[in-house]
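As structure tokens, here come the structures.
Readers should treat all values here as calculations from the given coordinates under stated rules, not as data from a laboratory. Just so we're clear, the structure is a prediction, and the values are computed from it rather than from any experiment. Cβ atoms are built from the backbone, for glycine too; each structure is taken alone.
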Structure 1
Amino acid sequence: MACLKKPVYKNLTEETLRMFKVDSPEQGIYDRVRNCWDQVAKPLDGMGKFETITAGIGAVQGSEKIDISRKAILIFCADNGIVEEGISQSGQDVTLAVMKNMAKEQSSVGKLARFAKVDTIPIDIGVNTEEKVEKVVDRKIRKGTRNFRKEPAMTMEETMLAISVGIEMVEICKEQGYRVLGTGEMGIGNTTTSSAVTASLLSCKASEVTGRGAGLSDEKLEHKCRIIEEAVNRYALWEKDPLQILQIVGGLDLAGLAGVCIGGAIYHIPIVLDGVISLAAALLAVRMVPGVEKYLIASHKGKEPAAEKLLEALSLQPVIEGELALGEGTGAVMMMQLLDMALCIYEEGATFSEIEVGQYERYTEK
């Protein structure tokens, strides 16, 4: 990113965002990590996707001595104006209630993260409240977005500010010694915003990428799809660029998460993605700044219908296929635990030379 002065988030504009040039992770390091895996006494590729994923982490960090000893989930909390249209079972008050539980590490992600020795960092980027919650990072841009059925969800200035917050949080975490970060979110209505973004980016019907969220009836699901389809057509979103799509039908949490993905590429921090909300934000980031995908790790394929299409568009393969739909960053925490286990073998597994057995060789077809 030689063309930009750090910290880039302090002067981020549409023009500077489009100037971003992503450095490629170090291929030589990737190859060395793969070679180290081959020396471990096991079948070639015996650890499957974990061998390529850890090699990718090494390439991002610039060392075959992979370090994910300090980990955190960045949880962006925000409300969405589209909730006015009855697209969810819950009201906006639930966003605040869950954020308070996150601050106490009593929500689902807090309990999992404590077990996995992962820090959780809840961030209020747009919850509809005046209340300041202890142990929540205050980066509020506004108290929830507007109702995109009536007007664009955000101004372009608000969108850029939210992206900047995501980038800033990555820089802060790197300065504090975190070596890998995960994405999380909380915001009633954000499966609607992420579905609208996905339908727009992938030029597909709302019904193909819209799920039941926390549990909608058939009638409510049909209504949700109709709201999204109307917005896509009203704003002609298939003609808009990713930044405009984010501004019109996205959310402050999505924008912050997109910033985290971009920040990972800027500061060379691997980013472990959670579910469909994170994946939609990641595709926005990749479409805005090509090359960001090299810094992303897919944790799981959730049961929302958009997940598979988003993973395919990102060319990412998840490890967990448990039909998770919990959100908050829970899938990313699970993935971090699995990465710790895989690296235990990478770092401590006996080598062929240590057990005095001939190493398996890779053969290429002529």
Structure 2
Amino acid sequence: MGHDVKIIAPTSRDVDSHDNYIKIGKARCFPVKGTTLRISTSLRLASRIKEVVEKEKFEIFHLHEPCMPMLCSAMLRFADAPIVGTFHASGVIPNYYFGWPVTTYKLRRRRHRIVGKIAVSRPAMDYAQKYVPGDYQVIPNGIDLDYFHPDVKPFEEYLDGKLNILFVGRLEKRKGLKYLINAYRIVKGAFPDSRLIVVGPGIRFRKKYENKVKREHIEDVVFAGKVPFEDLPRYYKTADVYCSPAVSGESFGIVLLEAMAVGTPVVATDIPGYASVLTNGKEGLLVHPRKSKALAQALCRILSDKGLRSEMGKKGIATSQEYDWKKVALQVYDYYLEVLGEKSGLKPVDDEEKTEVLV
């Protein structure tokens, strides 16, 4: 839209630098309550932030999970322009925002600096308001419809007459893969010509799941591991049904929307974040979490009815259009203007009017 954006983030490894990316800190993984938190660390975090802030002269800061240590929480102290915060979490960890003993006091003192508050869904807003009170704007996550669209090509090696069930997600407890594997064992009995494709990173739990599949003699389970982003749409397109059996902690259903955007029907657990983007019986089916038998029944219902799959796929494509980043970005931009006290509405800018934004 003609504005300059700089992205500040840690990395876990060296990456190619480019004009709009500034690296601060190293991303380290901390396992907590069945999930993995990635927290930025650095011996010179404060001095590096002050150096960047002084150099760039930002006019607005946009922090994702603004109370999360260490990078974002430090920005609450050093930012010298209005701060917008986007809150993504939904009940994944008790005291997620202020449960860190060393930083609790300072964070409570600094949260008033967040002058604009965005939640990606109502469940995320309800959760965040417990810790950061105030008025929120609900602006969903977006998806890139230039990547996720119905015309992407599936993987030919999986088009062998078998019905493909797809899982995409990190291999950790709260994603519920074990319930899907249990469900697939039932589905396999009803549909011998079926396959489960598991896409996502994870070393410790992957071995556990692979051992479970071997121990229980479940055939046609493919662990694809972490795949390039460019391949994700093709995996969704390869699937006859996409399944996300997460048990908790999902404030939004971005993986559901990615599947819907390519025209693949969805079976997902009936948790608030997923129910906020998928209507049961429309783009797919919702079932109670941790219920492998119910999950299997929903999968069998969709796999047994090609017409239903087609109809749900079409509705999914229509729904996904509302989450196009082009539309979502306009909502975010409009909110920036509101926070800055400027006239609302998108306007063209020239080089002299560009606004510096930190994400």
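Points worth noting:
- In this comparison of 1, 2, the computed figure 4.0 for distance in nm of label points 7 Å out along Cα→Cβ at positions 62 and 310 is attributed to 2.
- At a computed 2.00 (Cα Rg over 2.2 N^0.38 Å, for residues 118-165 alone), which of 1, 2: 2
- For FRET efficiency 1/(1 + (r/R0)^6) of positions 30 and 262 (r between Cβ atoms, R0 = 30 Å, to 0.05) computed as 0.90, the structure of 1, 2 it came from: 1
- When helix-only ellipticity at 222 nm (-39500 (n - 2.57) for each DSSP H run of 4 or more, over all residues; to 500) is computed for each of 1, 2, the one that comes out at -14500 is 1.
- Structure from which 31, 55, 13, 1 was derived, P(r) over Cα pairs in 20 Å bins from 0, in percent, options 1, 2: 1
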